[in-house]
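Every number in this text was worked out from the coordinates using simple rules, so none of it is lab data. All values reported here derive from a predicted model rather than from experimental measurement. Cβ atoms are built from the backbone, for glycine too; each structure is taken alone.
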Structure P
Amino acid sequence: MATHSKRPKLAVWKFASCDGCQLSLLDCEDELLAVSEAVEIAYFAEASRAMQKGPYDISLVEGSITTPHDAERIHQIRRSSRVLITIGACATAGGIQALRNFKNVKEFTRTVYAHPEYIDTLKTSTPISHHVKVDFELRGCPINKAQLLEVIEALLHGRKPNTPAHSVCMECKLAGTVCVMVAHGTPCLGPVTHAGCDALCPRYNRGCFGCYGPKESPNTHALAAEWQRLGAQLRTIRHAFRNFNAWAEEFRKESEKHEP
């Protein structure tokens, strides 16, 4: 067994986010004990006050870049990390806070804060990959804890992570779930959304909300046309693509096609 000093050092970092993806790691419970035996958790403010200095073998990064300070800090983390993995919609696509990117952020600060002059923020909320090199992206809002464990295990064994590249539709078919679009005419983002949630919403006769972001080569144009055939208004389509993964390129471009 490897000695304590030889275990890979793992760090978990937070930027603009709700902490849900970090909580997914803590929610691993028994599996987390196995992780802690395989790696040295050197920095994880959500879980421990013990914070060791880098360099780190693996860094998990949650959250988007929304302030000048964070734009500097992510470069420091990149320099001290051998492998950097972004986890969750905020880190991979800017998160729900990326809705600011379509509007004037100064108007928001004037509306929300009594003294907006004290607020030091960027005009946009952007994914980590817009600022530094990212070695692997794990999507979801929040992430799937089983996928997170798979990514960590794969890195420890020097292999490529085995995470699904197919859509939520495939998960529905594997589970025998009736298609809500075909059976009920319910608009659903499942055909263009990355798998990972076990098709939770369709199992309860609700359309997919796109929590896991766009799958590989999504045909968003065809899906939007089908939504229109089902009676969805342009505003509805635009807002559907501007959700948790609003700044993901494929979703952003499709939403812009349905501007007034």
Structure Q
Amino acid sequence: MTGAFMSELLKLRRRGLLLGGGGLLLGFTALFTILGIENATKGATRGRGFHVTVAELSQPDGLVRGIERASTLMGIVMLGIFAAAFGTEYTTGMLRNLLVREPRRVKFLTGKYLALLVFAVVIVLLACIVSIVLALTLAPGKGIDTSAWTSSTGIADTWRAVWHLLVAALGYGTVGAALAIIFRSPVAALAIGVAWILPAEAILSALWSNGQFWLPGQLLSNFASGGSSSVSLARTGLTLVIYWAIIAVGTSMLFSRRDVAT
């Protein structure tokens, strides 16, 4: 498992992945943060877009509004990174060679997954830092009072939001990894994952009143925002843990028993 972990970390240092996946994640976070602050209004918000009032941004949790707005897109990017990491080795035939070096498939899968978790934690934290720095830099120019952001309540709200976003991002990544193993293709995994999380779940949520309690995309989005009045954070977290256990057992059994050829 250690060999698979270190091997995957080396592959994750590739410039294409760092600039593509990591850069895209940082870019989305920065964009949402800038739009949120630049479009802040002094009165009631109107119309579509990233509208929020100066008074709302001056609250203790105003510092993380940009990160929270970007949570779904951050999750989609993370899904793509995990799907590419697991699915590309099927399409290139590299997986068969890797399993010659490490025939214990479950340990190989675990090491690879843990390496991706470490990578995901690093880039999500970097994205949060970028958002926080941008918000602190741009806020005074828009008349936003940032004193509440650095209060004990503001710091606690920020850490809590970062933690929720990090767990949600890892959840999206786990979905991407599972889909890549099931379909043995990064393209199929990404297409199916995005299609399910965005349009499919939106339609199902409109038709199924209890969808917010069970649909994985809805649960991940709810966890990223810290829970809601309809579905508590505790229930959301428990349901996601159950899903993670099902995914872990199911993909491990599938990976260990099925031929690696596409």
Structure R
Amino acid sequence: MAATHTFDELAVEDLAVRVRGVTKEFGSGDSLARALRGVDLDVPYGELLMLVGPSGCGKTTLVSIVAGTLQPTAGDVMVLGKDLVTMSNGHKVRFRRDNVGFVFQSYNLLPSLTAAENAAVPLLIAGWRRSRAVAAASDVLDLLGLGDRLRNLPSELSGGQQQRVAIARALVHEPRLLVCDEPTSALDAENGRITMELIQRIAVQPDRAVIVVTHDSRAYSFADRIALMEDGRIESVESGPHHAADHRD
């Protein structure tokens, strides 16, 4: 990795994510577990940040808080200019629906729905007419090379194809924050590379940001920055190979 790179010069409005002093505790008394221990992290717009570190270091807890699905015990969390800590639960649901996309390690596709229907789920939840939602999802799937698989059920797709459906589902509503949890861990080298290229090409935009949780060192070359977590803390944030390549260009 390249030398440590900070964004202290950036104003708050340049940041898609701004986390300060975030802690998260589970349980109490003798069973108290401290998952996060005072995390500070900035993710500027237009960036693909990779969050790496050993299992149990707090990566999934941190991205769950950033995505608004988990409330911190203490600290400040600003996402897309909104204060998630003080936001009501109902407002958070709407905020996630409109602004956040998720790519899960296990795909989480609905077995009785076709590829196009699975990819259309966020739009259907948002109240779109079924025909319009499926048409929009089909366009995204076509962009991901699955135009000939729109009517296939998940059981009729390979693992790599299912992952691309999951990516389409995460991107179909054009989220400004995309969160990916181990998107390449179940894929071979070639499909892992294709997946990361798709995420980088489609999701990394000037008004958006991407956070990828990964143990897969093969994916590091796509990172603008790499944040290393250890024991509930961010130990370092360094420029990634993709950031260095951009500057060489």
For 1.7 (distance in nm of label points 7 Å out along Cα→Cβ at positions 68 and 140, calculated) the corresponding structure among P, Q, R: R
Comparison of P, Q, R - label where distance in nm of label points 7 Å out along Cα→Cβ at positions 180 and 212 is highest: Q
Origin of the derived value 39, 15, 10 (semi-axes √(5λ) of the Cα gyration tensor in Å, for residues 20-171 alone; candidates P, Q, R): Q
Top of P, Q, R by distance in nm of label points 7 Å out along Cα→Cβ at positions 108 and 164, largest first: Q
